[in-house]
Structure P
Amino acid sequence: MPEPTDSLARRLAQWAHDLEPTGEDLALADRSLADTVAVALAGREHPVTLLAGGMAEAPRWAVAAHVLDFDDLHMESTTHISAVCVPTALALGADARAYLAGAGVMARLGNALGWPHYSAGWHATCTAGAPAAAAGAAVALGLGPERIATAMALAVPGAGGVQRAFGTDAKSLQVGFAVDSGIRAATLAAAGARADPAALDEWMTLVGGDPGAVNLSGPAVPGGLAVKIYPCCYALQRPISALGELVQSGPLDPAEVRRIVLRTPEGTLTPLIHHRPDTGLQGKFSLEYAAAAALLDGYPGFTSFTDDAVRRPAARSLAGLVEIKSEPGGTWLLDGELVAELHMASGGVAQISQQFPPGSPARPATAAQFQAKITDCLAGLDLGGLDLAGLGGQEMDSPVWTWQSAADLLRDFC
């Protein structure tokens, strides 16, 4: 265990305090702001968001941003960074720097927790998210390094969350709890509360991470962020994309399919815990249903992940034809390749393989894909004639919203 003077919290706090974002960092922050706010607006009337109506702004917005499982993902740490760090910054009247400070802490904590932490069943968005929200909130409040470290230590009791919540109301709610815990910790630190910064090191060791693995070098968010194209668990982005490309490559009648064989490393299946889903939320964590939706719907969007859609006889019939052939290994959600085979009634077999789906850092979303996503999320909202025509994929010529206007928008609609 490091000496208290070299504690993980103090090292991260100094990094967050001293952060000077580059142009690339700020471009990522602008894209993350647009993506997160749009997804939160799309989730504003979801039953779970309405249940969270009594929560404070930041945790309520975090629930709205995460409930559709359409928010961005940091691949290396398997954490939904922006659903935690954007609401935290917005609710405190902060800007891109506070967001990037929290996001950078979250990415680094998540990386140090590692795949064993995630594969053991922890929801890393919450475990890494509470201390990260504390760091971002502390920067937003203008605290110095020692108070930032104290805030992170005070957030340790809120650093929990498990994957058994996936497919239930609890998944997005526990993200809101993490944000609430982080802001509360930063507020207490600002008021003079004390804590031992070494508590963060001890907590990380207890939950299977390595405090010594934290690397403070590189951009604010090392590895960048993956943008989701489909509103469901990131582990489903690749199979949906692959099957969609297979369908688009030639005429294919789902009624003629007799077997759907999916081969993938075992680790890439970790969050997909619902094999016979009965609700829209469960469908977001079901490989069997995702395969059916990809074949039936072309583009599985919001309407594909409702209770009624999951319960369609045609979807249940196709889901029952899925055979998952998992291979040993896999230490992240895009490890290896996914190979999909469709065995047809005629005896023919259509096959496709894919590693990186659109939206992943290795295959960034195009301007058209990102614009289509934002437009879908904002459908039906009167936003005063907002023009999305210039919206880009990885970078934008000009931000869709300022941080202040985004906060005002969420207050109006969420």
Structure Q
Amino acid sequence: MTSDSINRTSTPDRSGHRPEYENVLVSLDGHTEGFVDFRPYMPTEWHERFEAARVHGKAVFNRAEQYFARLVEAGYDFSFEIESETGFDPELYDLKLTPEERIARIDADGVAAEFIIDGFGAITHDPALAHETTLAFNRWFADTYLRAAPERFNAAVVVSLIAGIDTVVAEIEHAHQHGVVAIHMPGNPTAADVTLPHYNHDLYEPIWRALNERNMLMIFHASVGREKPMWEMDDSQRANMAIEMLTVMRSHETAVAPLLLAGVPERYPNIRFGWIESGCAWLPSILDACDMHVHGMIDRPDRRLDMLPTEQWKASCFAAGPLGKADVAVRDRLGVETIMFGSDFIHVEGTYPNTRAKLTKVLADLSPDDRYAICTGNGARLLNLNLDALAQTPAAQQAWSFAHP
């Protein structure tokens, strides 16, 4: 499952239901521990600065964690329409697992393969340190998860938008060389640097070319993280923390219109753009608005689109993460081939440790074809997974009550 092995031109038909693989559950949303110590994977001269940034990142997260805990105490449920049995345990956000320990846990939870996203991490405004941290992540992931079980894991690395476009392009190549298949950027670029334009700007064309040439993914994620160093959870002004939390949980939505109206997926068809851990019930209204506004783009005939934004979405985009019934209800409008399950492990608001029971509840009314697409087929196609190998995992040996209704 390395980046140079992905060849989407030879993938099977998107609707292809393979009953022999129905028990292979693929998760497109997992996380490392919150604050991985990358110092063993970076030059010694960066260790002190990295540790200071890691301490700072923990402080920002602690402020967000306390805010989140107050919402839970007030009775708000963030477990995607599924009641959580574990409750809110902030220690689990920084749960440290070896690859072997993680495999044991996902096997017990019935998950055969995972796409892992960098944790909250060391937060810095120093472009050079951000770059060194990105390179260290690639080395660390290759040396741990890809060394232990390349058929079961891959990842998205946070790229250093604050360091400039040329640096990001170099980081894309470094990730590709280390077998990492995706990059992670903020949904709104101003979360990295307030001077940056949005993704419709020509500034980002080298990034799109680099990803397109390597058949890589670009993802946005609903969270506080090191790709968003401008967010500090500052309470110096009225409602600041509430506004920041609201923004951090919704900013990924702002990337949809700039990318699709600028025709980025149309012009760079080898890239897959993913929105992770945000559900997808919010998407139809945005796509409908984009389809409407594209008809006003007549001032530059050379920039007219051959594909409507909704068509670009179905061809090149996806939404993944824990799903509620409202999310799967829009599958016909988005295209069921663009919706993928993700457990959000190790985070407490996800489906672990009762993933299959929770999925059964949410997907009970879907056809076997749609369930297979969301739980198995779409993720396997996106990451070019070896389903024969995954079918032999302990996770896939578990029976599933709705596999043969």
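Laboratory data are not the source of any read-out in this text; all were calculated from the coordinates shown. Keep in mind that what you see is a predicted model, and the values were worked out from it rather than measured. Cβ atoms are built from the backbone, for glycine too; each structure is taken alone.
Some observations on this one:
- Among candidates P, Q, the computation of semi-axes √(5λ) of the Cα gyration tensor in Å, for residues 200-255 alone that gave 40, 15, 8 used structure P.
- Source structure (of P, Q) for helix-only ellipticity at 222 nm (-39500 (n - 2.57) for each DSSP H run of 4 or more, over all residues; to 500), computed value -14500: P
- Source structure (of P, Q) for mean count of other Cβ atoms within 10 Å over residues 240-247, computed value 15.0: Q
- Relative contact order in percent (Cα under 8 Å, 6 or more apart) - highest-scoring structure of P, Q: Q
- When P(r) over Cα pairs in 10 Å bins from 0, in percent, for residues 128-367 alone is computed across structures P, Q, the figure 7, 29, 36, 23, 5, 0 traces back to Q.
- Each of P, Q could give distance in nm of label points 7 Å out along Cα→Cβ at positions 232 and 344, but the derived value 2.8 comes from Q.
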